[in-house]
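Next up, some structures in structure tokens.
Read-outs throughout are calculated quantities, based only on the coordinates presented, and are distinct from any laboratory measurement. Quick caveat: nothing in here was measured; it's all calculated off a predicted structure. Cβ atoms are built from the backbone, for glycine too; each structure is taken alone.
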Structure P
């Protein structure tokens, strides 16, 4: 059954736990992505050298595995794909341009509006420079590492997380013995959208126990590449990610993350 959650509060949290936000648009192979003129054209469409002063050529390498009944697996190496990596001056914004995808990532997420506009600029630039015809996958990933809780054992997280996430930690007899846990779930969000949700404990500084909330949302399946359709899907993915975050945490954690950051 597709997930049904209430509308979330979209107020920006002063102590946001976001470590990384990534958006990737995959399409059919466009070999011209390796051309310098394409890289320069995309950079210019994204604001030029002032916005992304660093431009590096990159290569990705992959493998194919052929498996059939009664025959040993055969592994074949895929020829390296050449593309480009653009970075802001502080390195906190990165754009990838490859023959089969474009992507945007940041470690300085300060709100959906800025991230959305940068991603949509990249989509339009890809449309102009690469001309893809098929959208194969659109993904939006939010990785939260929550460090605001003074936690030194997993049980310390009970006031801050939905109890279903803590699992065995809540068991009266066994919970005290849990030192680490990690779980991955596949969620049906409805209308062709899904989320791979990974959560669990992480070792923190000074013996602290941090918590990971990793939401990898996407829609897959070939469809015509239409920039306006990408825009609408991004809004859905973003809103679903917020719903999932609010369903994962308690008001006590939201209050903690809403406290002003010390100057």
Structure Q
């Protein structure tokens, strides 16, 4: 076959390229609109304002704390889902991934009923210690963890399922205990997936809105994260809203591009 014929065979059909291009344009157009509306000349001054600095600081710190909490409980949970045969395992996985499809406002309301001052667990906790989660920075962390944890669990579970079990079996035949096998063999092999899951979890927590505003409120310097600041600024200061939106878009896009090869083979 001649090179010309080979190129013709590889040329994608127009019937697929056109709708694909429309899809790309549909997603890219709002981003382009943000870039076009961005106050580039005053961007540095806007990002230096107290309200913006407070939102940035709170968003980054609470997203990081939520990621740490997700790692503490999410990696063991992913291991259980990947390695342990349990009755009702499908139901357990569905429960773990529920926050991914649950409307965030519903998740925030559920957290309020569970951990609020009169909540199922929040009331005895408050009566015993005086500690109150809603409308506090820790409430932001809890809301972020609730919505971001499934992203880490699914990524790590997929990584654990792709690990060659023969390495673990060899360690077991040499007398290694289950914890030693996990710590010295399974965990190192799964580290790339754990890293990818942690970054994805952090990015999701950084952009959380609905559960946060419902459970933790929107108090500047205390619970107002970047998405909440964007929502508030849209009513009175469009330039600030656009500047914060650009920061969130840039972070999200960087994470997705960096983690692409964790999901798709080359």
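Quick notes
- Among P, Q, which structure scores highest (criterion: relative contact order in percent (Cα under 8 Å, 6 or more apart)): Q
- Structure from which 1.8 was derived, distance in nm of label points 7 Å out along Cα→Cβ at positions 153 and 225, options P, Q: Q
- Given 1.01 for Rg/Rh (Cα atoms, Kirkwood Rh), calculated: source structure among P, Q: P
- Between structures P, Q, the calculation of mean count of other Cβ atoms within 10 Å over residues 89-96 yields its largest number for P.
- When distance in nm of label points 7 Å out along Cα→Cβ at positions 209 and 241 is computed across structures P, Q, the figure 1.0 traces back to Q.
- When mean count of other Cβ atoms within 10 Å over residues 97-104 is computed across structures P, Q, the figure 21.4 traces back to P.
- At a computed -7000 (helix-only ellipticity at 222 nm (-39500 (n - 2.57) for each DSSP H run of 4 or more, over all residues; to 500)), which of P, Q: P
- With distance in nm of label points 7 Å out along Cα→Cβ at positions 57 and 169 derived as 4.8, matching label from P, Q: P
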